[in-house]
Structures are given as C-alpha cells and as structure tokens.
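Have a look at these structures, which come just after this line.
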Structure 1
C-alpha cells in the first residue's frame, strides 16, 4: 500500500506531501480542484508515460515520490524476481525535466522506465470511468474469466501449442510451394553459394583491405615521416638518443646522493629505453613499406569483388554475405531433402494438432465450470448492490471456421492462442427479459455496479494492495449509493482503497477523508490537499448534499455516524 506521496511542481501543484493510512480513503472537492491531477501523479509512480507539459509553469522539473509498504508475501516475491531489492518498503521517485529527460529511481537506484512499468501493475490497480467502456468490450471477458479461475497456466500451454502448430503449418506451406518457382529459386541459391563461397571471404576482410589500400596510397608520405623520425631519434649527429645517453652518465654518478636525483635518473633512463624501442619500431615499419603497384591493383580488385557481391545480393557487410551463404546452403539442403522433411513435418503437425485439441478442450471444460461459479458469484455481489433481480451470465460459444483443422462433432471450430472459446458477459436486469450483452443493456449506474462487483471478487486474490476508484459512482445515487459505499467498505477491510467521489453517501463511508481545494494566490493557481477531521468532514459532506445550512449539516453528521 502507498504510505507517503510527495509532489513538487506538477501541473498546478507546487508542493504537496501527504501520508496515507490503510482502509477507505476518500477525496472530495469541487470539479476542477485537482483531484485527477493527484491521481495522474500517482500514475507516474506505476510507470505511466509523461511529457514536459506536466511541469508547473516556471519550473524546470516535476518530481513525484512515493513510499510503498509491502505486506503481501507474493508481491515481495514478484519484486524479487524483477530484481528489486526490497524488504518491507519500496521507494519510487520520478523526475520529469523540461529538456525532455526523465529519470526513475527505485530504492535510490536509477532504473529504466521499463522496470517501473513492470512493477507498477503490481503496486496500484487504477479504475476509472473509462474502464466501464473496457468492461463492455467482449475481448476482455475471456481474460476476466481465466483470471477468476486461475487458468492462465493451462492457457499458456494452449498458446505454446498453437504457436508451434502455426509455425509448422508455415514451414510446410513453404516446402510445398510451386515446384517451378522453387526450381528458379534453387538456381539462385546455387549461384549465391558458388559466388560467395568461391570468393573465400572472412568477416573483417573488407576493413583490412581498405586500411591496407589507404596505407599504400599514402606510402610516400608515411615513409618520409618514418625516415625523418628515425634520423632525429637515431641516425643524425646530435640525435635524441645520443643526447639522452650523454646526460645519463653524469646523472648516474649522482643518483645515489638523493632520492630526487635517483627519481630524475630513473625517469630519463626509462625515456631512453622507450626512445630506443620507438626508433627500432620506426625502422621496421619504414623498411616494410611496400610501393608495389601490382599489389595495390590486386587489393583494389578484391575490394571491387566484395562490393559487387554486396550489391548483387543486397547486403551491407561481408558478415551479412556470409550469413546469407549459410542461409542458402541450408535452403539447398532442405530442398534436396524436402520430401522427407514434408513427411516428417506432417507427422509433427498431426501430433501437435492432437495435443492442441486435447488441451484446448480440457481448458474449455474448465472454463465452463468456472463460468458457472463466476456468474453465481457476480450475481450475489450484485444483489448486495441493489440489483437482486439481475441475472448475470458468462456465455461461452465455439465459433465456426471452415478452414479450421479442429472439429467438434464434425463442425470445424475456430482456434486461437487462447483456445477455442468465445466468452461474452450477458445480463438481464429484470425477470422475464432475454439476456443481452452488457454493451446493449447496461446503464452507467448498472455497469458501475457490475465493475465494482468484479473488483470485489478479484481484489481478494490480487497481490495488488492498493485500489484506486476515480469517479466510478457516475450514474448512481440514493439507496444504490449507500449499497456501493457498503461494498467499498468491505473491499477496504483487506485492501487500501483510494476513491475520488462526488457522492456524499460514499464520502461519508470513508475511514479517512481528504478535501482537494484549488486556490489563487498572487495570480497563481495552487491545488491543496487538506485532511479533514471528524468535525471538518461535516461541512464538506453538507456541501456535497447541496447545502450548507443546519439541516444539511445535521444530515451530514447522521451519515457519518452511520459508519462509526
């Protein structure tokens, strides 16, 4: 759970630091006060992307820091597997800088954003109004079902078999291509092997040839430089070596008289030795310079051969040519043995298809069992949220696909990485009505309660310790709002729950209450987060009820007392 949040120069927040307890934490305030800005800052701590527009005007950087207390052993294991060194606390710091550079620190160590993204999903579960729309999309229903039934291990087996099956089918199709085209390609492969293998290339050859040509082209200039250097160092009268030798003898005589003298002598003696070695190397390099024009022509011709091969086979380097040679040789081997290979692959396809069918059908059977339990469980949760007449159905169907290799009762069934099931949530809110997909029947308030029911179910098995609800109470009120508040209190009994709300019924149920306030000082706008004590909550709840008179305050006080 998040224990501390510190924000500097983020949007209209100049400086904010707050500590959060566990339990049910409500954020209230006028529209536009900055409640969602605080959630945006929290999102940065879970790896969400940010740009420089979030930096407060006049500042060079925005900083968001959060301290998380880790209670869930499974969460600690996950972080350990992600190579995060932690015991019971986790400190995350994000810096967004005006020049576009951003930095991430995890427990004081700078880390890539990708690592924060990897751990972020295990720290905080965000849920906002846009998630309502996600719930209406059929494509997410299968994931929810598998998550409820802990079926992802079986699903991964099905996925691996599907990918292997698809890969084998692609390989078989490649081997069974049109014979005439294959013959043409075979000739091209043979030519490539003959050209590249015949050239006897090695990876660094082109670079070495280029350097050698450059040396030969500058041979005269190099020889002059070496000759001059050798003369000055060794050959001419008064050479560097003779002068060094001349001063070394008297220095050797006095070296033992003082440590400094000794150090001077040793330095110059080392210089003399190294100068001798340099002169020797210069002489050898000078004597090996070759001005042979035939050798130059031979090197240039070799370079042209390499360039021609790269151009012909559309490669950029000698290494790519050699890789292509290996590829062509492999293709030729496969071509000559393709009849045997086709038979072998067909056999492997049959076996993989059999295994896929077996695993996919077993997974489908488990899903049908889990679907019954999930539908019942959601129905029970919806009843506590004032939808006792609603019926929730997890519909599982097979989709016909004439090209599918899998048949059930002689009907070709579509297959995929996730198996053979098409899952969609259906619901009816009134007895006697025909169940319809959620996207066709659910109002905003109804879909909010369905999502809350799902969160209530999944939160007990999640390793995520903090849930954030951003105005998911849209479209509800009255008795339903009280029921939603009760459900949130239940969730908060085992998870830390942060809720942005405009409903007094929900705000009054919180165990901790913050008011988000926007104020203007010296023509600058600031967002403040104010913790409300028992007495301070009363006028805020009264404001949310629509009045600040004594009647509203009395009502607010009664609402708060209900949860004490």
Structure 2
C-alpha cells in the first residue's frame, strides 16, 4: 500500500482526478441496490408500469455513468503508473551498467538478472486495475454509510466483516514475504545453472558434467516447487477464507435484517438492497486478496532494487586533459580483493614516459589482468595513485579516459548486437570506410567480406559464436576505434594463429611508431623482446619494475622505430 501511496503522491493532480472519479463511481454504484429496494417496495406493491420504466431508465443511466467514471479512472491510473514503472526499469539497468566493477564482481550473474527483472515484477503487481481496486477500498465507507441510513445494525455487521477481511489480507501479505524472498534467491541460483548449460554447453558435454548440473537443477527445482506450494496454499487459504467470510456476512446480514423486518423496523426491499450494498462494500477489500502474492514479490523486488542502488557507482564527472601525451606513473599502489588472504600487490611504483613499452609478466592469478583493469579505470587501487600526465586518475572523467586508452581485455566480450553496432557503440562517429580500415588493420576484412551477413553479423552470448582468435582481433579493432595514447593489451597474441599474431605485432609497431605508450600483459617472447621495461608480478608482495636488456646481442632501437619482419617495437631501454 505504501508503494501505491507513493505513486499517487508523485502525481497529485492525477491522484485527485482518480479520487473524484472513484467517489462518483461508488456513489453511482448505489443505484443498483436502490433500484432493487424501489422495485420491491413500489412497483411490486402497486404494479404501476410507468414506475418500473422510470426506475429502470434511471438505473441504466447510473450504470452507464459509473462505467464512464471507472474507465476514466483506469486511464488516470495508467498515467500514474507509467513514470514509476519506467523509472524503475531504467534505474535498474542504469545501475547494472554503471556500478563499479569491484561491486558487480561480488554479485552472481543470476542475482543481477533477478534485480533487473524485478522491475517487471513490480509493474505486474501494481497494474492500473489493481491500483483502481485499492482506490475503491476507502470508498467502501460509502456503502457502509448507506447501510447506516437503512439500519445501524446492518452497518455494524458489515464493518465487522470488513475489518476481519482486511486483517486477513494484511496477514496473508506478511506471511508471504519470507517464502517470496527465498524464491527470489533460488531463482537467481537457477539462472546461474541455466547460464552454465548455455554458455558452457561444450564443456558440459565434453567433461560429462550434465549429471552434476541435473542434480543441482533438480535440487533447486524441488526447493522452488516446495516454496511455490507453500505460497499457493497460503494464497488459497486467504481466498477461500474470504469466500467463506462473504457467505457468513450474507447469513449474518439476512438474519439481522429479517429480525428487523419482523419487528417492523425494516422492509423486505431494504433487506435485499442491504445485502447488495454489503457485498459491494466487501468487494474491493476481497479483491486485494488476489494480489497478496504479487505484492509480496513486488516488496521483495523493491527491497532488492534498493540494495542494488546502494552499490557504489562510477563517477560521471571529472576533468579531461587537453592533449594527453601517454605518460603514466603509479605511486605506492596496492590492490586486494575482498576476502582475500593478502594483497595481489602492494607498494607498486613505476613511471613510463610517452612512447615507452612495458611488458607485465607473472603466473596465472598474479594480478596481470587486475592491473590492466586498474589502468583502464575499471578497478581502483586500495591505496596509492595512478597519475596520467601528472593528474590523478581518480580526478579524470571515466568516459573521457576510456577514449584515451586502446584496451584489449584477456577475455573479449561483446554486446548481443551486430558487428557494426558493437563498433559504433564505442565510437558513434565511425563511418563505413573507417570501420573497414579497422578491420584491415587487424586482418578481419576478408573474414567479414566473405561472411554472408557482413557487418550485420549478429554476435550472441557476448560473441561466443565466434572463435577466440576472431573475437580477440575484433576486440582489438574496437579498441583502435579511438586513437588512444595509452595502449593496454592483456595477452594480445593468446589464442591467435601466426597470421593473427602477425597483425597484432604490426598494430603494436604502428602504435609505437606514432609515440603511443604500450603496456602488454604477455608471455610472448617477441613482445617481451621489444619492451623498454618489465614488471614482474611474480615477485610478492612488491613487484619488481626493471629495464629490459637488449637481447640476442642487438642494440635496442629508438621508441619511434619499428621492429623488423612484423615483430614488436624495440625501445630505448632507458630506465625511469
């Protein structure tokens, strides 16, 4: 009910119009029981046809007007719901796309999906018809007042049953909160199992994991069905109880009314009309019972959404550097994941001048990808500073910064959209010629030209319908769509054939020749051979940052030079 009140309070003019429409609709609803009373007392008693025609005409007009007011109120309710529903849906997706990576990494994908789909749960619970039903509840007093005018005892009986039914509905709503919360948790876990079966389909089959997943799935389904059964039984109990209470109210009303008729304090017409009025008074309160499960789920969804919105968000403001040179400095930086026994690294200090090349080495899990994500601004150091041209990255606008970085992640992921849309999402100013040039640079022009869909090739499941090599080269093309001065490549040649690696080397040479600063997480000997500096993350807890020595007896060339035969660039080798 608080949700309904907040929606009405947000649109006070529409709320007032709904209130007026509800008042008139409920007053006009009195026409039917009054018609019954008048027919029984006046027409049946005297048999004057003109009286019956007049009563019928008046009742039909009242019904038509009531219909008009209820239809108008329904349109007002739709307008009241539109804003909150859209805000909830947009807000949940906004959090999903702008929350800090460290916060999102802590949430299972299934739970994230449930948080976003919670907007639909709320929308389904607070539809316009249910909003109108809730609006009718206080106007039950209109019928109680009419009953009071007929006989105070009848009004008292009706109010008693109204209170009992209202308490029953409220109790049913409270009793469903626990089970619905558990159902949401299980649904999230079930979603994770679905992801495992879809995204990891080959692994499930190749490693005979189907049995394990089926057992987990059966356990979750059993628990979910048990909760649904509990919820269904409680909902059914509330509905059945209300039906029984309605019947008991009729018995009580007719009994009291009959006593009043016998004593001459009420006539038969009023007795029948009073029963109709009492039923109309109870109708909206009973209608709430049908929505107790929906409101319980909506309450859980709203609570989850509030928790979701408390996740720390990425900054949307900040400064920009007029002409970023590519210079980077890290001072006393450390990073550790929540719950980890120790930091991945600490007291990390290094300095790169514009145009220099650094290779990051280390075993799996040593922190290479973490450091790469930190350089892009996806993660923040637990302590220390990252400086770009002397400005702390914490002061830089994230959107601007990512346009200055050529970033190739270790596990490239794409939007479920066309190849063209994936490139345009990062740089909306790309035209067909620019996109083709990007594909040529990474050696994918022939692949796209020979594909029947061309640039309209649809990428699904984050691009998993493409081979790893194609995904990696396509991700490099996407990264190159902005001519960033800082290049961060995470395992750039991993999973590539000789031709793919050759194109990556050529891209690195071209970038180095133009004075871009390059940081590569790699074990590729050719890339290591072309580096000015090496950062060894295997050294714990303080990584070792050193100059790379010239290899194979060959002097190290200028940072503006390119390696021969498509090999990575060689640098000056000067230590910072």
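Key figures
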| quantity | calculated |
| --- | --- |
| Label whose coordinates, when relative contact order in percent (Cα under 8 Å, 6 or more apart) is calculated, return 22 (choices 1, 2) | 1 |
| Value 0.05, calculated as FRET efficiency 1/(1 + (r/R0)^6) of positions 146 and 298 (r between Cβ atoms, R0 = 41 Å, to 0.05), assigned to which of 1, 2 | 1 |
| Structure from which -20000 was derived, helix-only ellipticity at 222 nm (-39500 (n - 2.57) for each DSSP H run of 4 or more, over all residues; to 500), options 1, 2 | 2 |
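All of the numbers you see were taken from the coordinates with simple rules; none came from a lab. Nothing here was measured: the structure is a model prediction, and the numbers come from that model. Cβ atoms are built from the backbone, for glycine too; each structure is taken alone.
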